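Since every read-out is calculated from the coordinates, none of them should be taken as a lab result. Keep in mind it's a predicted model, so treat the numbers as computed, not measured. Cβ atoms are built from the backbone, for glycine too; each structure is taken alone.
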Structure P
Amino acid sequence: MKVTKNKYYYPIARRNITRISYDESPAHRGKWKHAIDFIVPENVPIRASLDGVVFDVKDDSNTGGESKSFDEFGNYIEILHAHGEYTIYEHIRKNGSRVKRGNRVRARQIIGYSGKTGWIAHLGPHLHFDVHTYFGKGKNDYASIRVRWKSKNGLKQQK
């Protein structure tokens, strides 16, 4: 099983996390099997999990729902880190990004705010987070990898 070379901080402060889900979402299959959902209220600060450069941002949608048909409306921030690893922070609120493509970010810097855009399934507002690598040149040519967390998180590791 492929695991991250980098070690990451949790993107949400512990006090704001209602619960963590690894496999409850119907989207966490195939290339997203190592994704993590942090169940949090809307407008909770999201922090960069590691130093990096903002690779892509979408925060113009105010649409979300339980059906997969809402998938294309999800807002997100994607960051490139050392070793060619990328993190993605999905379902951010409309205009919820505090960063732009090309910005350098530091670990634990606030990059945006949680929301409920895109395909949120039955989970309600939450932050979908994963670390992934690209294996091709297409936008969808990537797969998530199991995250290694910094020990200071003190939180349960993914199974």
Structure Q
Amino acid sequence: MPITPFHFGPGAALHAAAPAQVSFLAFCAANVLIDIEPLYFMLTHQDRLHRFFHTCVGALLVALATVVLFLACQRVARRVRLPDPFGWQSLGHRALALGAATGSASHIVLDSVMHADITPFAPFSDANPLLRMISLPALHGFCVACGAVALVVLGIRRLMQRSEN
């Protein structure tokens, strides 16, 4: 299933570890953009779902597109009053870039472990050395555990900020 929330767990953990340096929003946006590809191929009833954007080259382009889209939206938001949930309008270039890059790269790694139709190193190689490196339950457990740890860390951080005020 495309656009799975399992991918967001590691991003939440990265953001919890370095909230000012890694944008969780950009991480999630890059993941969603990458998964538009298999969604399209599912809707058009094609066999191979994970193609160009599920390669290292494609993921790099998705990361760049994610940053460009955020920056364009931020520019529009300076001229037109737009809602600012989660403070997306004030995200810095570095946090956007790190969030988008880690989001797209981790997506390729996680999906390469799980899906046989991915060739992460194309066009240089058709091999997928990550396929079934760990079991699916272990992979999903890792993603959920990352998300759970992130929620705990972010919750503790919020409680500490409230007690300081």
Structure R
Amino acid sequence: MNISLWFDNEEFRLGLNRMEENKFQVKLKDRTFNLSVEFVNDHEILLNVDGRIHNAIVCSNTTSHTVFMNGRSFKLEKKSASQILGGIGEKQVRKDVKTSMPGRIVDILTREGENVEEGQAVLILEAMKMQNEIKSPRAGILTHLKFKPGDLVDTGVLLFTVE
């Protein structure tokens, strides 16, 4: 299996070959490493890389993995196909943001027609007794925002669009 990760805007392509359960051969550029992995808990991993033991803590979200290891932190980014291809067509694409579960609009943090940045909170949606910031998936102009605080929304309802 091949995977690509980005660190400081530099792409690293890894070749992973599973040898046994939790044991891999990893190829990075012209080097090959033997790697074994032991999961301590959901976020902590013990890595044995060619006989050297490393304790790593990994925090992941939809766009990146942050790894804390040997007193340093590394943010490894995941990229979409359009980002990998250099953003071809990305500027013309509108992004619809829909609800994944029913909830209630608690607050609107921006207005329709305003410019928003990628990751900027647009509204707060309460679902299952938790308040969630719903963020813009990309930079652009906010359109189709037709709700007000207190409105109830069903699963799959269009909350807003970023063009």
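Before moving on, here are some points about what is shown:
- Calculated for structures P, Q, R, distance in nm of label points 7 Å out along Cα→Cβ at positions 74 and 106 is largest in R.
- Highest-scoring label, criterion being mean count of other Cβ atoms within 10 Å over residues 42-49, among P, Q, R: P
- Origin of the value 4.7, where distance in nm of label points 7 Å out along Cα→Cβ at positions 18 and 114 was derived from one of P, Q, R: R
- Test item: relative contact order in percent (Cα under 8 Å, 6 or more apart) calculated as 30, pick one of P, Q, R: P
- Structure responsible for -0.24, -0.52, -0.72, with log10 I(q)/I(0) by the Debye sum over Cα atoms at q = 0.09, 0.13, 0.15 Å⁻¹ calculated and labels P, Q, R on offer: P
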